[in-house]
1. Using the calculated result 2.7 for distance in nm of label points 7 Å out along Cα→Cβ at positions 156 and 180, pick out the matching structure from 1, 2.
2. One of 1, 2 was used to compute helix-only ellipticity at 222 nm (-39500 (n - 2.57) for each DSSP H run of 4 or more, over all residues; to 500), and the result was -12000. Which label is that?
3. Which structure, out of 1, 2, was relative contact order in percent (Cα under 8 Å, 6 or more apart) calculated from, if the result is 14?
Structure 1
Amino acid sequence: MAVVDLRAETRAFGRARLRELALDETRAVALEQGWSAVRMGSIAKAIGISRQSLHAEFGTKDDLGDALVQRETSTFFEGIRELLEQHPGDLAGAVQHAGYYVLDVTQDNPLLQTILTRTPAHGDVSLLPLITTRGEPLIDRGVELFGAWVVGQWPSLSPADTRLMVESVVRLSLSHIVTSTKPAADAAADLARLACRCVGFPDPE
């Protein structure tokens, strides 16, 4: 590798590492104190760079928030995708496993709760303007991800039944996030039972 290529690669690695450190610190502050407590200067100081460098990398505080939201949602949906793929041909197992993950991972993460439901979590409304005015409705992303997996596993299912099942499972999952009335394991089992009944599969044991 040429010296110039190596230097460029090193700079790219350093920049990616800088972004991750900044997002990690931003996430920690947002979770502990709320989005309103996030300050560009404080984030920069915490990770050992100048405020100007942080602005040069992300732009404004809202741009930093956008980057954090994108990372949180990408990680969340990638986790769901991986769990679904662990259960080929097993609708109940896939829904129960992924459903438990959804409810468990959001339980103590008000940031993710707000991103997914577009409602304030733990009374913190400071992130809402950023969430509600930018980005796609995440319910659509969940429906697309789950629906694609179902169609790939059971292509002969009625499209209408598939759509009803997928939308019902995704919407009920979000409802449980907003107003949880039972343990995550029990709610996930209910989601699996609902999914099976919507498409005429036997109830899970």
Structure 2
Amino acid sequence: MLEIIYLNLVKCIDKDLSASLEDIASLSGVSVESVVRALIRLNSISIDVGKRRVYVKDRLSLAQTLMNAGIELELILNSFGWSDVEELVSEITIKHGFQVNRNYRFKLDNKRYEIDIVAVRRGLVLSIDCKRWRRIPPSSVKRIVEKHLARTKALAEKIIREKRLHKDLKEVIPVVITTLHPRVKFHLNVPIVPVRMLNNFLLELDIYKDELMKFKV
């Protein structure tokens, strides 16, 4: 029942990031009181019983809760006003202290490259490729990782050649972020991370980053 209420909360959210308790209750087939009991435990929202509305205070935290509950990512993106997966991934990454550059374009040896997100924190560079997959075979996942690895290698080479401009940067780690929970978790030591696991991945990154593919710069 909790998952149903969460799902209908997302369906009922307006552009101002609020929703009617009565609408959520009606869709869920329960009382308003049951909806309040289910939602009151969430720190990411506030409930005005008098106005019979729920207000989103922290959409990122609420989105993480909903993803963990199995709510479809596309529905969360549309309801919370994120235009694409890259925007959500950027917001999560920024929350972990990274400076973010989206759709980063550069040239190396007369060849053009683009990386969805380049995130920098304390000398560490994450080269992030975001994939909005519904279904994909493992062989295709591996090819995508290999292409991203080549882009990341080019980025690292560019940083090395321009080292006087990037003296604080030390290493570049490629990461592929997906909307699916893929069977392949790593390929060539490149992590393949579902969006809903990105927060945990970044929390633990310093612990196991030495095991990941990286380029020294």
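Bear in mind that the values in this text are calculations on the coordinates, not laboratory data. Just so it is clear, the structure is predicted and the values come from calculations on it, not from any experiment. Cβ atoms are built from the backbone, for glycine too; each structure is taken alone.
1. Label of the source structure: 2.
2. 2
3. 2
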